[in-house]
1. So if we calculate distance in nm of label points 7 Å out along Cα→Cβ at positions 46 and 110 for every structure here (1, 2), which label has the highest result?
2. Figure out for me which of the structures 1, 2 the number 4.3 belongs to, where distance in nm of label points 7 Å out along Cα→Cβ at positions 94 and 182 was derived from the coordinates.
3. Of the structures labelled 1, 2, one was used to calculate FRET efficiency 1/(1 + (r/R0)^6) of positions 22 and 190 (r between Cβ atoms, R0 = 25 Å, to 0.05), giving 0.95. Name it.
4. With helix-only ellipticity at 222 nm (-39500 (n - 2.57) for each DSSP H run of 4 or more, over all residues; to 500) coming out at -9500, pick the structure among 1, 2 it was computed from.
5. Could you figure out which one of 1, 2 the value 2.2 for distance in nm of label points 7 Å out along Cα→Cβ at positions 38 and 166 was computed from?
6. Kindly point out which one of 1, 2 the value 16 was derived from, the read-out being relative contact order in percent (Cα under 8 Å, 6 or more apart).
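Derivation of every value follows stated rules applied to the coordinates shown; laboratory data play no part. Keep in mind the model is a prediction, meaning the values are calculated, not measured. Cβ atoms are built from the backbone, for glycine too; each structure is taken alone.
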Structure 1
Amino acid sequence: MNSAANILVIRHETCTSLGLLGHIAQMQSCQVEYLDPFLGMSLTSPISTYSHIVILGGGVSAYEDDRYSFLRDEFRLVEEAIAHHIPIVGVCLGSQILAKVLGANVYRGEAGREAGWCQVNLTAAASTDPVLHIFPAQFRVFQSHQDTFDIPATAVRLAASDQYPNQAFRYGDRVWALQFHLEFDQHVLMDCSALIEQELRESNIQDTTVEQLLAEAIHHSPAVAPIANQFMQEFLQLQAPVALS
């Protein structure tokens, strides 16, 4: 990269953060700006100001835009970012927002909530993906979702799990959607423990507790950290094309 990236991080809960995805950004002295549309925040600079965009997760659903008007504003912002060819990654709810903006169905999955440190398997297409090619073929990573999405037309499916087959896709060469949480370690999980506990309770999951998930995070997150670092290294090397004058 010729200069430090200027990263816009869109949040849907104040407890969320770049977490493990933030280490490389910090090492590279990237500027990171958090935007909380659900709190009424809007951009004060043009979207083209930002070199990269990360859309994090949250407790709402991408199909609840009739209930949450900020989602419609966010959809327009994401559409504009895609039109500017800004590199984007969406995580969990962020992946579902990307799927919806790109014309795919987002809906409540029939397989129940996928919660905890779950195994994800890459597809054959991931081996040649510009970013995910550095991932191991199988890995465990944190998940907490019940919504899922169809793969948008022309997008490439990159990962699956036993519970939900659509775990990641790439659209073009600038947009990645990840259903799973590369950013989560025990610290991010603790920050969001109240939200995770609420999701477990609402899904009537009684055999999994936040305390158990935290203990598992200490065990599993050291293996996720290098994957998250490699992902961000590859992602931050991507740049939007320079417009010719």
Structure 2
Amino acid sequence: MFESLLLELNTSIEMRGGESSELPNDIRSFRGKRGNCLITNWLWQVPGFRRWRVTNLNAGDNLQVLNSVAYPDYDNDQPIMGIDLLWFGTKKKLVAVLDFQPLVQNKEYFGRHYDGLISLNSKFPELCKNTSMHSFDPKQYFSPWLLFCRGGIEEARFSLPRAFNEFLKCYWDLHNQMTNRAPKLSPEEVRRLQMDYDTYSYQRDPAHGLFASYFGKSWTNKFVRSFLFPDSQVDELNFYKSSKLK
């Protein structure tokens, strides 16, 4: 379902000078024991970004996933870019999240970084509905103008590809603007806020349970800690103990 979007994303990264980093074999590509499920990952080194990861999960008609997170360099306080697309083929259901995830939630920060996303949000109203987020607080690390949709085949085939293209362009445009604009947050503050983002996401992201169901707990724990959210400050042992008590 997301093959063309994955190609578009990775191609746009390469065109911006991105180079794919070496990953351990079982992180770069791993086949699950449940059904015919394959996960493939890329870790890109991109000028102006300290880390940019891409994940594609192919579980046939059961599930298709495209996920990507881009972390700007610490001397750039622009938002983290987040993409999370899920397609449940048997049910013909789409869940799509595209956002510039803010480091801080205030009007001054939004005013400097969000003109493009605000325009995009108004252009695709069909992708700005059903914004009930079960696992996350939408007022923390999500912007008021995120594209968030629980839709079907029409959104997946028509609206999403057009919005995806413009979303990427909008984020690159913002990055270009930041090269001529002094940040308001210090590198030390950006570093702390990006670490806080990883910690929050590590604790709340439902991907942990989803991946564990396909690839097992041992591999998933390693994957989430070392690849998805490596800067998380969570004490893993205590986190898993408390999770089991809930």
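1. Working: 1: 4.8; 2: 2.5.
Top value of distance in nm of label points 7 Å out along Cα→Cβ at positions 46 and 110 goes to structure 1.
2. Numbers: 1: 0.9; 2: 4.3.
Answer by label: 2.
3. Numbers: 1: 0.95; 2: 0.40.
The read-out comes from structure 1.
4. Working: 1: -9500; 2: -11500.
Only one of 1, 2 returns -9500 for helix-only ellipticity at 222 nm (-39500 (n - 2.57) for each DSSP H run of 4 or more, over all residues; to 500), namely 1.
5. Numbers: 1: 2.2; 2: 3.4.
The read-out was computed on structure 1.
6. Numbers: 1: 22; 2: 16.
Going through each structure in turn, the value belongs to 2.
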